Structure formats: structure tokens, C-alpha cells
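No lab work stands behind these numbers, since they all come straight from the coordinates. Fair warning: this is a prediction, and the values are worked out from it, not measured in the lab. Cβ atoms are built from the backbone, for glycine too; each structure is taken alone.
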Structure 1
Amino acid sequence: MELEEVLGPEGLLARRIEGFRYRPQQLRMAEAVAAALDSGEVLISEAGTGTGKTFAYLLPALLSDLKIIVSTGTRNLQDQLYHRDLPLMRDLLASGRKVALLKGRANYLCRHRLNMSAEGHHPKEVIHQLSQVRRWASTTRQGDIAGFSEVPEDAPVWPLVTSTNENCLGQECPEWNECHLVEARRRAQEADLVVINHHLLCADLALKDGGFGEILPGADAFIVDEAHQLPETASNFFGATVSGRQLMELARDATTEYHREAGDMAELPRRADALQNAVREMRLSFGLDLRRGNWSEIVRDPAIAGALGKLRQALADLQEALDAMEGRGKGLDSCLARCNDLEQGLDLLLGEEATGEIRWFEVHRQSFRLNRTPLDIAEVFQAHMARHPAAWIFTSATLAVGESFAHFERQLGLEGTRSHRWDSPFDYPNQALWYVPKGIHDPRREGFGQTVADISIEVLQASGGRAFLLYTSHRALRWAAEYLESRIDFPMLVQGEAPRAELLDRFRDLGNAVLLGTSSFWEGVDVRGEALSCVIIDKLPFAAPGDPVLQARLDALRARGGNPFMEHQVPQAAIALKQGAGRLIRDATDRGVLVLCDIRILTKPYGRIFIDSMPPMARTRDLADVRRFFRTPGTPGDG
């Protein structure tokens, strides 16, 4: 079957799917993907919003005879692709290609850990959730926790009844023959097309998830959707982390396995308790603020450094007790192996910093993470690609800066790769108006937050609510939420008050709501129709300058004689702005106004890079044009 027979003006999709619109960009992209699959080449492709890139790569993938892995940015996109888009395309093609969905192990119920949970002491809420999970466990065939809606995905019960690479017993597990993860991996091995996510792709490339490494070597091609997220994900996986969560789980599991498999050496649970206390002391030593910082801050702070020393000793004491009980049981032996790995990880963090890496920490509400991250992943990513010779297709709506893919290519070491851009088929000059208000001042000046809020109030009155207000920091978000609460008459939804999916459902249902969000609402959010008719962005989304990983990368660029601001910060911010603006027009019939309250896009030389990276919206600086746009469905403005 030819691609045009499916995607063309008179093709299969046009005949079978109501409302399908022929898009030449979609057909051209499908042809480029098919060519890359046939030749085993690397392709970078940007397809503007509305191109229909999912079908553009699924069609040639299903028509080929290759084993293909499709990687998406998030588990939600994974589910959407596997449960909605893929079945539709397979049915239309009457394709006999076998497909499978594979997620990371923490997404599957672990029967062994569910059985173990009966032996622990838990809060009332967790006990109730455990009873719900046990009822579900008796009926579920897949064991995918996303399919059990009675217990939220962020509920405290899930870490107790799912496994991690550290605590999985592998083939030593008594439930191995009934393991949901093993079954999911078996289906993936037998499938012609497997849908995974970037975390799983990178975990396997980095060989960090024992037992999964047999999936990727058999692949003939990799299609990486939402590829703009891949460099950051890969950076996390090619480094190493020791976290408070890992240490607490080790201590808890060591105590549980001791009572199950031994019970005659009371020193072990005492040392496990001591490790838990040391983890809590370590968290408290960082103070109350949630933050990220360079390792030098730990070295300079006697309280943190002292707590880290006690933590290392407590881990060594537990290792000694576990070592004395080696061979007494599979669970205890697994805890010993985990303890050794964590000791080694801590020792590397406490030793001399290696060339080409950055050591840093991050503090969460109840835990912490101590990290080693490579400064540059291009070389290591290229080495992993070389180990998996295959066609590689990288695609997203936001990969290019202006017309150039140089920034993305540098991040992954893909220089010289074939690349294509296809503009969105949407009629941006008539569907969208881009408003940069008059009278705004530099975002670094005092009072900027109030200026943005006052501008937002004026625009919201014109739009009748129906808006996203996107902020570049949580502090700005919190201030705006408090300021606007008594000053607007529309329902106001604020990130953090409820799970993202629930906030989006309420936003759609209300029809005139105003939703305030930060980074998690800048991408991966699809609200079509009039419910979202305005996106207001406070300022250009430059990454926080205090971020330790970013700062180290900028320093390394500077040391090589580069310009870190123009080579890294501006391209990253341009892509992020394009993502945020992409929330506005999601359909051929959508109309809306994008408001950017940052005068630097017009006054700074680098502003042109941002403008050239955006869709060709009509542009104005006059609020009257905004009001006129919302009153009448005519031409948005004079540009």
C-alpha cells in the first residue's frame, strides 16, 4: 500500500475518519520517515502543531517489516498512542503487525511486594488502599497501575506494592512465573512494534534496568517522539543518584526480610532504624526550603557535611550486619547487593570530582537526591547509538530554533544528520493574534509581577476568562494567584491544588476558567475549542541561572571559548516559548490570543531568534486589537 493511498486527499483516512483533513505536510513527513526506515538512516524532523505527526510515523512503521520501538515523552502520551492512535491505524490498514506497550517496572503491580506489605505497620489510609489493591490484584491481567483508577497514581501505597531495579529479586522471586513485568517484557520481545517512553529508553541504553536489555538489541528502528525532551532525560540516566527514598526503602525492606528469613540477630533491625534516622537527619540538615545546589554547598556547610558523614557510617553499619547474614535468604541477599551499590554510589560522590561531570543535590519535601551528572551527553549518547545500529527518527513540534536544528544536534552529537521541517497547516495569521503590551518594563525591575497581573486582568475581561496564565517560576505563580483571586470574576484554578489531569478536566468543563501553571502546563497539554482562547506568558522562559547543572554546562561552554548565552540559554528558551505558545491553537477551528509580557523580545538583539522560531501569528501591541479579536471572528490585527 502506498502512503498517499492512506494520507492523500482521497485516501483511506479521508474516506473512513469523519473530519479528517488532508495535510501535505503529513504526507511529506510520512515519506521522509519511510525513506529513513528503508535506508537505516538518522532523521531529525520538526512537524508543526496540527501536522498529524503521529500518523505520519505510525503509517510507515506499520507498513514496514522492521522491528520498531516508538518512544514517547511521558506515560500519558504512551497510553494515548497505544490505546487510541495505534489501534485506529491498525484497524484501517487491517495490519497483522503485533504491537505491545512496555513501561518501567514501577508501573506494574509486584505480587511479591504486595504479599510482603501484609507484614508491615501502615497508616490507616495505606491499609485501606492495600485492601483495594488486593481486590484489584485478583482480577487484573496486565497489572498496569494506570488501569486502576480507584487509587490515585501518586498514592503512598504504590511504592509498597511495585518494585524498583534495586529491590526486585529477579528470577529468585517466588512470584516470578506470575510477574506482570516479566509478562509485559515477553510481549514486547514478541512484538513487531513496541511503545515505550524516554525514561525506559534511556534506562536500557544506560543498562540500568537489569533484564530489559534484551529488548532493544533486536530493534531495527527507533522512532523518538517529543524528542526535544530526550537530552534532559538522557542526562539524568547517564549519571548516577543516591536518594533518601532509596535508603529508606532499603532500611524498611531489610527489616521486613529479616523478620521473614532470619529473626535471630536483633542488631540488624536496630541498624536499619539507625539508617532511617540518619536519612531523616540528612534531610533536616538542608533546611526547610526545596532547592537544587552545587556540591560545594555541602562541603561548605558543616551541618550538612556532618549529616552526610553519619549517613555514610549508618549505611556501612547496615552493610556489615547484612554481610554477616549472607546466604540466609534471597530477600536479605538482595538487600545486601543494594546496600553495596548505594555505598559505592556515596563513595563516588564523596571522592574527587571526575572530569566532565557535575555533582549536585536537590531537596524535596520529605527526601533528597545526591547526583552525579555528565556535563555533555553527546559523546556517550553517540556511543549508545553505535551499540544499536538502526534507523533513528527524532521528531517533535519544537526541535528547531528558527530554521536551524544545530542546538538539538549538538546536544545529542547528531551533527550532519538529515533533517526536515514542516510548518503547521493551521492558518495562524487569521487564527491567532500575538500581543506584546505597551508600557511593560524589563522583567528584572521591581513591580514586574503586578504589571503582568494587571495586564492579565485587562486581557481576561476581553477574553471572558478561557485562559492559561503560564509562569516561569513557582514564586511568580503563587504571588499572581493571591493577587488575582479577588480581582477576577472567573473561576480560578491553580497548579498544585489538584492533580494536573483533574485541573484540566475542570478547566474544560467550566468553559470560562483561568488556569495558572508553571512548567508542567507549558507542554503536553491539549485543550481544544473555545475553553482555551488565550495564553498569557509572564516572561521569556530562560532556565533559572542558579541551577547547578545548567551553570556547570555554561561554564564548560565558556571554557571552550563558546558563548553560553547564545549557544545554550537562548535556544533552550526559544524552544520552551514555542512549547508554551503551542497550547493556544490545537485545531483548525481554534482561535486565540497569545500574550507575552516581556519587552526584551522587542528590545534585545536575541529577540529576533524568538520571533523567528514562533508560528506566523498576526502581531499587535494595541489592546484594542485584542478586544476586537474577541468581539468578532475577523482578521486578528494588522501585524
Structure 2
Amino acid sequence: MKLSWRLTWMAVVFVAMFALLFTRLWFVQIAAGETYSRQADDQIVRLDSSLAPRGNIIDRDGIALATSSLEPWILVDRKQIPAEDEELVIQQLSGLLGLAAVEVTSAFEQAGSGGRFLLAGVNTDTAFYVLEHLDELPGVGIEEVPVRQYPQGDVMAHVLGHIGRPSPADLEENPKLDPNSTVGKSGVERYYDDLLQGIPGFEANQVNAVGRVLRPLGGEPAEAGATLQLTTDIDTQQVLEDALEEAVRLANQVKVTTGEYTNLAERSAGVVIDVTDGSILAMGSYPDFNPEVFVSGLTQREFDELLEDKVFSNLAIQALYPPASTFKAITYATAVEERLFPEGVSSANQLIECSSRLNAPFTDASQLVWRNWTWPNDDGLQDLHTSFERSCNIYFWQIALRIWNDFKGTDREDVIQDWARSVGMGERTGIDLPYEAQGIVPDRELFDEWLDEQPWRVRPEGWLGGDLMQTAVGQGAVLSTPLQLASAYATLVNGGTFWQPRVVSRAFDVDGQLIQEYEPEAIRNVGVTPATTNSLLADMRRVTSAGTAAAAFSDMGADAYLVGGKTGTAQMGQECEGIGEARVCKERDNTAWFAGVAPVDDPKYVVVVVVEEGGSGGRVAAPVARHIMQFLLGLEPTDIVDTKVEGD
């Protein structure tokens, strides 16, 4: 009886306990379920990143070249857009922003489902409209975003470069990058991107299940990137860029006047370098672009138009041309330092005939008849100094013949090339800008390599005496960028120190404190004797006062004595594409060069100008360089006009 009673009570207790548990479960899940669900949803914390303003870029005097300011942008959060409303939102944004619906759709797709992305910058009125109609635009908001600005417009565009959204490759290389941020794509913006990026901030917000902010929880503000100070001077830069545009105009004026051309000139480039430390005072490439067009994004059509105009390449560091007679400064230094003059000549002052042509005594497949630029006219008796002044190819070809005859097949066969490489030709200068081209100083070893790997580039016989003759006057396979030539001249006229070119001098933090100073770096000293440097400078002065550039510098009057230089007219040959039967070639006109130094008695600046397919160096490039050099010397620059006098 007692056992039955106990079992009964135990059953009652268990039933009561289960009833209580069931009641509690019912209350939690049914009666108070909505309340608890809402409380759980309200516990979601979302971290919203804030973009850091890119650091400023200023010129050597502190003038702003690139800055950042906060501007309103449309922010889209696809998590907050009901799937059935997304198409309507896209159509509304399309009308609001004046964008094609397909462009907005593409932005949605690129962000991915659930993506949170910046769509486009808007003005204040549009921003207020969006804020007033948030209920009609689910998932759409306004965010203050640091936007890149270029106060000087297109000035220094190729040095500064431009920015853009990170590519898939950028994001793969740096997973910490915010897809909504901007990265440098070219120029200083790219080379120093890590410094300019800054440190992103974040805001922690309590949000509900649909992403609506319930209350802020604090965060860290973004920190702007470093300010970079360049070595460039905006006034010199503006003079250079204006002169480069005038150079193309002058080249085409001469072409149309003479009627002797295949193509009109379209491109030009120039460099002004400080020979005492390698700093770049100005660097220009024409045509150029306004970096600001990349800030809010380009349509494909706009991008294609810029591509067609060939504006993206910085010709000063990326374009390769035969340096032509400007290379003679290197052959000159080789001859004097190595005592290697034409056969039978023992000093720089001994005369030979600068005839209209040279019959080369080759028994190989080399060219046998070589015409001077004065052909069919002879140019009289000349020594090394006059040959440089008059740009006599005959004299410099005979230096190469002497080397070929005396040293063929030995290490000394490359003596001109060795000097060229020592002053920076045929290699990247190491300037702090991306995409620098290497250049070419050819020799037997390179031709053998081409025979094995790129046989279409060289004749089956390989390296011949004629190739060395071409090299001595900067033709044949020799190729140089304007910057490489400027660095070579700077090395020759400063006494032999090759300074690494640079465009950035300092970096400052957001408080203006110096965090990095980029000191001038002397890479090597090539051992040019003072006698050779002084002789070369004196003969560069002769070029501008009495030689191939005299007409171009006549506007300077007696002040022409302050400067020196060397003209060059590069035979471009054919431009070919494809290999074998698919190879298509077209003729190209000569390219005009000038390399100058100022002041010639105490060199401070080297100026190099090149006009692609511009014609005569003395007639086209020299007046452009003269205009720039007048400005550098504090003189009033005279107009860039046709001298009507050809000069090699």
C-alpha cells in the first residue's frame, strides 16, 4: 500500500514538472517568441569601414598637385534590398544619377549578392533628395567619401599618374584592401601607393536583421595617407608641357610647308634634370590627360577615346627611340678618354675630310656606302670638335672603324658600349616611377642572343662592323628613353657621377612631421676626367652658337653663349607588327632630338626634348629646348618658330 502511494506521488510530481516545462517552452517559443527574436536581432553588431583620404602630393615649393576632400556618394547595401524590389531600385538610381540602367546593374553584379558598395558621387541637392526618400530607396544611403582632386588639372599628369578601383589582382595581392577604396594605377600614385593609402577607420553599429542602424557603438576614425613632396617645379613643368605641345605643332607646320613627310607628328616628350643630384625638375609627355577623369570613373567609350589618343604612356620613361646624333657625346667621351680617333689620327685636334659619303672597307655583309647628313655636299676639313659641332657622321663612323679593325672579337670591341652603359644607357635608371623601359645598347652578345631567341630581329650573319658604325652615331639597334639620355648627359657634364633620378624628395605625416627624406643617391662615378668634361661642354656650346642648333638659338643673341647642346635626327625605319608572312610594316619619318645643358660654364640643368616623327633635330627639337632653357636661366622665353634651317 505504501509503495502504491509513493508511486502515485512520484507520477504527480513528474506530470507537474513536465507541465511546467511545457508551459515555459510554449511561453518562450509562442507567447514571447516575437519579443525574444526581436531582442536577438537587435544584438547584431556590424563593423562599417570608413575610407582613408589619400595623402596629398605637392611640388617642391608646396603647391598642391593632388589632394582629397570629403564628398557625398551613393552607398548601396544589397542586404537591405528585398529581392523583389531590386530591379525597381536599379531603375530609380539610373534616373537619379543619369546613368544607363545596364551600368547600374553591372555595379550591382560586380559587388555580388549581399555586397555593400559605393555607386557614384553626387552633388549636395541629390544627396539631400536621397536622404529625404530613404523609405522609397531601400538599401540606399549617402556616405561622405574622400575623393581625389587634382587642382592643377592636367599639369604633371604623367608624373602624378591616376587612381582607380582595385582590380582583382590588386585584391588578391593585398586582401586587406577595401574594394570600395582607390589605388594608384600609374605614376607617383602607383609607385608610392602604400604611403598614400592611409589607414582605414571603422564604425561599430548595433543593427537589426535588415541592417538598419539602431545605435552607434563607437569606432576609430580613418587616418589620411602621407603627404609627398616632389622634386618637380610647377612653373618649369608648365613651360615644358606648353613647349611640347608647340613642338608637335611646329613639326607639322614644317612637314606641310616642305611637303616632305609620310606621317604627321603626334607625340613629344621632355625632361629637365638637375645634374648635381638627379632630381627631376620637370617631366612631360604629350598628349596628356586630366587625372581627375578617373576619379568618378570613365565609361568604356570615354576610355576608348583616351586610348585612341595615346595619352596613357609616359613617353619620357616608356618610349624608346634611336638617340641618333645625341649619342655622339658618348662616342666623343670614349674617343678622348680611350685615345681612339679615326685611323691615322692621334689627337682630337687633327683634321680629316668630312666628305659627303664614306666607302667602308668591309668584306662581310655590312653596308659599304655610308652617306653623311650633308650629302651630296662635303663639309670640309674637321677635327673632333668641329665634327661634334657640325654633327659629322663621317668622323664618328671612322672612330668605330678604328675600333673594329683594332679590336674585333676582343673585349675592347665593346668600348663605346661600355662607356654608354656606364653613363646609364641600355638600362633602367631606377627612377621612382612605374613601367620604366630598359633601352638597348647592342653588341655581339646581344645579337647572338637574338639569333637564338628572336631571329626576326637580326640578319643571319649576326653582329657586323656596320652595326658598330651605326652604334657610334646612335642608330641601328640603339634605343633610349628621353630620361636615359638626360641621365647620360647629366653624368658626362657633372664630372662623371651617375645620380639616380627621382621625383619624390620627402614624405610627411598628417601632422606635417617629416617621416622620410629621399636623399640623392650617387650610383657610381664613371671616371670622366675634367679635361674631357670641359672639352665636351665647350663643344656643346659651339653647337648652339655656330653649329647645327645655331639657327634655333639665334633668338638668344649673346646669351646663346650661356648654353650648349647636341642635335639629333633619328632614322626610324619601318614599324612592323607580326612575324613571318603575317608581318606588316609601315614607313616612319625621322624623330627629332635635342639634349642641352645650362648654364654651360657651371652645369645645373640638362634638358632633353624628343618629337616623335618630328623631323630635323636642329629645326624642330632645338627651338623647343631653347625656349625651356631660356626660362631656366631667368630669361624671357622667345616663341617656338621654324628656323627654316635643317640640322642633324
Structure 3
Amino acid sequence: MGETIAQKIIRAHRICGELAPGKEVALKIDQTLTQDATGTMAYLEFETMGIPRVKTERSVAYVDHNTLQSGFENADDHRYLQSVAAKHGVYFSRPGNGICHQVHLERFGIPGKTLIGSDSHTPTGGGMGMLAFGAGGLDVAVAMGGGAYYITYPKLYKVHVTGKLRPFVTAKDVSLELLRILSVKGGVGAIIEWGGPGIAGLSVPERATITNMGTELGATTSIFPSDEVTRAFLKAQGREADYLPLQSDPDAEYDRVIEIDLSALRPMIACPHSPDQVVSVDSLAGTRVDQVCIGSCTNSSLQDLLKVAAILKDKTVAPGVSLSISPGSKQVLTMLSDCGALSALLASGARLLECACGPCIGMGFSPNSGGVSLRTFNRNFLGRSGTRDAQVYLVSPETAAASAVAGCITDPTTLPPIAPVSLPERFRVDDSAILPPAPAELAAQVQVLRGPNIKEFPKSKPFADTLQAQLVLKVGDNITTDHIMPAGAKILPYRSNIPYLSRFCFEVCDPTFPERALAAGDGIVVGGDNYGQGSSREHAALVPMYLGIRCVIAKSFARIHVANLINAGILPLTFQDPADYDALEQGSRLRLEGIRAGMAQGRVTLVDESSGKAICLECSLTQRQQAILLAGGLLNYTKEGGQ
């Protein structure tokens, strides 16, 4: 039997583990990336390990999230990141150079390589044939130190693509269509491979949009073949030597095959407050729009913004609309300027923002109260924009531009034709904002600069055999990491200060949670299906751990978050009978018995001391994960010599 693309890369990078569904596999990691909202903690963790230099082929630290310097905190973190990167062998992408995923695609991505990043949208690299995973910062730190990255061997899904996109129908619409089909949890436990004759018409930036959005499916990652389209992109970046052809075998088998005819698609839109609430744009045509945001790691490429410029040329944004544009990289911005497209954007009344994530993570440009905001981003979770009662929709750049001019949601296929936009034969390459690390022989001379906002990594504690704790919080389905640990300009600057950050934990669900959790001593959180979906931010595990949460019980977990819980020393358990979720009430005293034996046997008994009811919980942990929890978290386990 032949192999899929993912199977080939996994086999080539396997350190240990069985290549069978549901089994844990350890992978050698070639590249890592971090961004500043998660990177400071990742490098603090790396320093704690005492390893002098990174052992990967390439590690890059990006500054793209916390670029709003309204106080000293972000600027101090940037200084820390630059100095710690120089000392330990990491390349540093300076603020303003661009969004990590866009820049990594342009300058560092290599087909057939493995990549993990402390950002959930790291699978963007799959657009050029990388096996790229989002991960918690501690997993990234371990990989930088030469350690393995562990995944559960996934199911393999294939999306077989035929046809060709019609004018004004885009890769974003392809992504939204798959979200409509599968939902935000339909990809859990699977790698999604894209193939078929239709992919030949998709550029690398378009493919990257699709693999980026695959994160919203809950997928382990997404990947495209590396073909002549990939070669042309790398050649245009001056990196043709990095090209490696990579295809699935003709007789490769998949657990599921999904058919998408590109020629049958139409513009799509995701409604508040989830990326899978997808309908056609024309079904909402005429809905008033207050704000439009174009950019993010999903849709900020040169190709995207050239199309936006063509739609906006000689037009003016509607009087009631505020339009922002965030180019994905300095390369994109410079080339927009060189060809005159930037002038068309500015003449329309658009506000040009920094080459950074910006509004996507609530870092400025929040909507007006109750406002309708159309965004070319990947997430529209409640409150993520920075405005709690905003109605945020996800759309393509073409739909966004058309709606900004009209002042209401507009199907772009109703517009007059525009000239086709193609990628240049040569991109303008300027890596002056990417600083190489100090040579190894000079590393000892580099001083790591720490600001007063950078606090120590919080300490977790090993598990005893019995845990008595209060059910501090009970929440429903699809709780995101934004619910647990919000983003935004007011909170993100404190990502390296866990004690201060803890004040905002679960603020979206229950502002009293931090105080109640601390008062409880040991605490338990209960959740529904797909608990922890969304961002890879390990703070959504580290902060509850700091507040005394020892265990989270849910109907099911999102992949990255359950790994982060284990890394933080928090025990994740699932209901054997989902109906038992209804039997537990917030505030109850609970007791977990026989934890050590239960970990090994796969089942733990929970006793509700308020009612006396005993509930059987599943404990699906590998031997390595059991050892991590018994050590009190991955950092303790690694320092004790665990592999």
C-alpha cells in the first residue's frame, strides 16, 4: 500500500513509536518558530532547561502580536526576545518585519521538513508541503533543545479538488466551505491532505490560506503536495534550492475523502461567533457594515492585497465604514508600494496598519459598540475583537473590499471584472530585519535583557493518589482558549507575567473565577465537547495551574490544549458517559480516587461528595504523559531526564 504525503514525512522523521492510528509517535523537528505573545514564556522555559544553543536546523523568533507599545511591557519583551535569541542560536525577526506565518513561508519554509510553532496557525507551512504543527511553548522549547515532539498518529483525510475557481471566488471560500462541511471539530485527530487536479490552479499563498484555516477544523495539520507551483514560488523568493518534489502515492489510502468542485463554489461568510457558522454571502447581502479589516496570517499576501487594490481603485470607502489593511510582511508592503497598488489602497480611505497581527488578536482597531465587522481573519470568537458585543464575520479579501465600498455585505461576484492577478517572477527580497544569532563562540558575551514584567515560570506540583477539590467552574461546549485566557491590547502585554495575567482567566465566562479558584485551593473545571479549541497559547493551561486547577473534566478536548494541560501538570479526564456531565454542579466538592493506578488502567473514579454519586472517567494517557503528570509537568519531567 502506498503512502500519503504526511505518512512519508512522519516515517522520515520518526524517532520512536508505532505508526498506527491512536498510537503516540515521537518526531524529530527540523524547524521551530515562536511569536512574541507566546515566545517570551517559551524562551524562559528553554533557559530553565540549561541548554546553551538550539539544536534544530532553524529556529526563528518573530515579533508580530504585541506590537502596540502603550507601556514598557511589550518593548521590554521584545528586547528580551532579541537578546535571548542572539545568545541561544535563534534568528530574530524584528517588529514590523511581518507576521510569523507569512514571513516563514516567504523566507524559511522548506517542503518535506517538520515545523512546530507556538502559534496554532503554524500549519500555514503545509501550503508548501511542510508537516507543520501548532504547539504549546513548552513543546517548542523542548524541540529547540533537541527533544522530540509527540503526536497521536492521526487519521488521514483527503480533500479531492476539481475544477477552477470562478472570478471573485477564493481560497478563503474553499476553507469556509470545508468548515461548513466538517465543523470546528470535524478535523480532530486527522491530518487533512489536499490533492486532485484542481490544486494546480492554486498558488502557494492560496494554499497557505487553506492550510492556515485548517486549524479551525481542529485538525492536527493540513498539507498540500510540493509541485511545480511550489517550485515557482521558491524560485521567485530566490530559494529554488530548497525545493523538493513531494506527492502522495497513487495507491495511498485515506480514512475519508471529501470532494470539492472549485467551479461550483460561491463566496461564503462565517457568522458570529464561530468559524463554522457558514452561509453564502448573497444570503446576507445588504446587511449594514460598520468596519472592515483586511489582513492577518490568513489573507495578507501580496496576491490578496493586489486584488483588494484592484477592487478599491478609483473608489472610496462608504462613509459609515472604517477600513483597515494590515500587510502580512515588509516584503508585501514594499512591493505594494513599488507597483503603485498602495496608492490605490490609501486613496480609497483605507487606514494602513503595521505589518503585524493587529486586530486579529484584539491588538487595536476594535469595532464600535454593537458594530458589524467583516474580517479576513481565521477566528470570530466572542470578544476576540476587543468589543464584547461586536458581530464579527469572516470573509475573503474580495468580499471585504466590495462590502467596504458598498457599506453593506456585498457578493463580489456582482462586481465588474478586474484584471487577473498573478504572482511576480521575482519577489523583492530584503532580509535586513531578520537578525542572525551571535556565533557560538561569542554567545557567552551576549547579555540577556529582562524587564520587570518578566516573572518566573510558575511551579506545578506532582500528583498524589487522591485529589479532593472544588468544582470551581462548569462551562459548555466549544470553550476556546480565548474564553480561558483572553487576548487583546489590555491583556497580551502580561503574557510573561502569570500572576498578573491570572486576574483575567475565564473573564469572558465568569469574572469571579480567579478569586474563587485561589480561595478553593485545589480546583477542578468541567467542560463540554471540544474544550480548549482555538489558539495554541499555553497560558490557557499555565494560568489555571497557577490558580490551583489540578484537573479538567470534559466531554472531549482539542488536541493542542490537552497537550498543554498535561505539560502544565493538569490532569485531563473525559466522561465515559457524557450524560454524567449534567450530574455535576458548580461549587460541589469532588474526590478523585486511585489516580496513579487509574492513569495506568485508563479509568479514574470521581466521587461527588455533595451527592455521593460515583462517576467513571476515562484517562487516556500514554506512559510518557503519565510520567509527566506524576512529575508535576513537562518542565520537571525534562529536567529529571525524561525523554
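Miscellaneous remarks
- Of the structures 1, 2, 3, the one that 21 was derived from, the read-out being percent of Cα pairs over 33 Å apart, for residues 383-622 alone: 1
- Structure (1, 2, 3) behind the derived value 4.9 of distance in nm of label points 7 Å out along Cα→Cβ at positions 407 and 431: 3
- Ranking 1, 2, 3 by mean count of other Cβ atoms within 10 Å over residues 255-262, the structure that comes out highest: 1
- Identity of the structure behind 82, 62, 54 (criterion: Cα extents along the principal axes in Å, calculated), options 1, 2, 3: 1
- Read-out helix-only ellipticity at 222 nm (-39500 (n - 2.57) for each DSSP H run of 4 or more, over all residues; to 500), computed value -8000, structure in 1, 2, 3: 3
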